[in-house]
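A short reminder: the numbers here are calculations on the coordinates, not readings from a lab. Source: prediction; values computed, not measured. Cβ atoms are built from the backbone, for glycine too; each structure is taken alone.
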Structure P
Amino acid sequence: MITPAALADRLRLNSTSRVLEVGPGSGYFSLELARRVPEGRLQLLDLQPEMLAQAAQKFGGQLPGHVQSIAADACGPLPFDDASFDVVVLVTVLGELPCPKDGLASFYRVLRPGGMIAVHEQLPDPDIIWPARLGHLMTGAGFRPLGRQGPKWNYTALFEKPVSRGAEQSR
């Protein structure tokens, strides 16, 4: 199992990063992510409101001002504007989605051009996505690989939403 600090170290966060944590569960990583973005935003998204309530308990029962939570289906249209986030984080979540391609399309939409999506997979998760399959899913959704850390049974893979030519020319 990766520690919250080790995962956060892999994400290249800064104090103003806007982070979407998909499927935070009981909030094991959420507290550390929130600490890393004190001037930014941490958005928790989970299908189950009871899991969001458990995550809020990690913060003493009340989320700090820069942390919000919302119950929504990661496979459906996400309730966020386009390019709302700098980083999207999924820890042992993608393999549980009944529609990973729809979820990835939604994450792509809400991630800013040049933003990063981090997928952490590990055993003994029965829904683990092995690196080769993950690479195929992510590149098929339009993401560009940035690298992988850790062995194939406990790894974090990073991908980037490419900056389009139109966006580069308008800078």
Structure Q
Amino acid sequence: MAFKVKKSIVMVGMMGAGKTAVGQAVANRLQVPFLDSDDEIVRAANMSIAEIFARDGENFFRKRETEVIGRLLDTKRAVLSTGGGAFMSDRNREMIAARGVAVWLKADLDLLWARVRHKDTRPLLRTPDPKATLTEIYDARVPIYATADLSVEAQREFSIADMADAVVRALLTRSDVLEEI
């Protein structure tokens, strides 16, 4: 099966939702480049996101994130994975809506916690009670994620390939974004 991608596909959602892994699988399936805004920021800064947060703060990071997302959306059509907080910015949502399509990888809190609880690479979870912090972030962000153009529900039993299939099926409902050729 071959596809024509008409707009960049932007993966949004919580940390641990699978934006990078599923995004890479979708890009491979659609035969378009995969881009990751966090990776681009890390490469440009030559330090980890946790180090950027520690040295320069979240506001500095969010400004760089917006610049990077804008630049990546201006490149060729691709699948773009964004950081969990990227979609919270009005400016980022406007850019994504104008130049791409937002796909929310919707995972419940228990699944997210199972995926992130043993990782120390999440600067926002470096708190005395990371599960409570994750819950607060989740509660604040879900209403904004719900404004994404498409949503695909993650299931605990889904493999990365299963999620990629579900994303492609959702994208095929949007002829302005994806067409089977």
Structure R
Amino acid sequence: MGTDSGWPRPTRPRLGARTTYTLHGLLAANRFYRRLARAIERRHGLYRWFTAAERATKEELFGCRMCGQCALPATGYTCPMTCPKQLRNGPCGGVSTSGQCEVIPELRCVWVTAYERAEGSGHGSDLDLLQRPVDHREWGRSSWVNYWQGRDEGLWVDPADGPPLLRRELGLSPR
């Protein structure tokens, strides 16, 4: 598959990992941001404007695909949705030994970049978290508003915290 397949292209974030972790702290959910998110959602035009600004900012900085369920804080601020296979839980089996993408070999694997950034900023254990599958109904929606409203709770979990995610999501129990 060539680079003109229409698939997402692995993107290297434009801001350093330490900077983005610090910025995230400034945008952490709190009472003010929850109220702001509610106000934004109540005004359709404002929501559209806010989402467009989020899209432009995050696309430029991270290659964001606007999935509405941002995994950046758990992936070294490297967007897993820029993986041509859109893998949210680590690299595929085809990543080369030099760290190149299987689908677009001239580019670095998103997950190799995520690993390097997370480890380099002291957040390597974040990559052990299991990402929930993408809810495609959220595509194009503001992940900032979703985050501030608490809708992102449980987007990633520590597998050691209980039954496997799939079983928990489906309400299954082991036999």
statement: Value -11000 of helix-only ellipticity at 222 nm (-39500 (n - 2.57) for each DSSP H run of 4 or more, over all residues; to 500) was derived from the coordinates of, among P, Q, R, structure R
message: Given a value of 2.7 for distance in nm of label points 7 Å out along Cα→Cβ at positions 141 and 157, calculated from one of P, Q, R, which structure does it belong to?
response: Q
query: Taking distance in nm of label points 7 Å out along Cα→Cβ at positions 45 and 93 from the coordinates of each of P, Q, R, which one would give 0.7?
result: P
- request: Out of P, Q, R, choose the structure whose coordinates give mean count of other Cβ atoms within 10 Å over residues 29-36 equal to 17.8 when calculated.
  value: Q
message: When relative contact order in percent (Cα under 8 Å, 6 or more apart) is compared over structures P, Q, R, which one is greatest?
response: Q
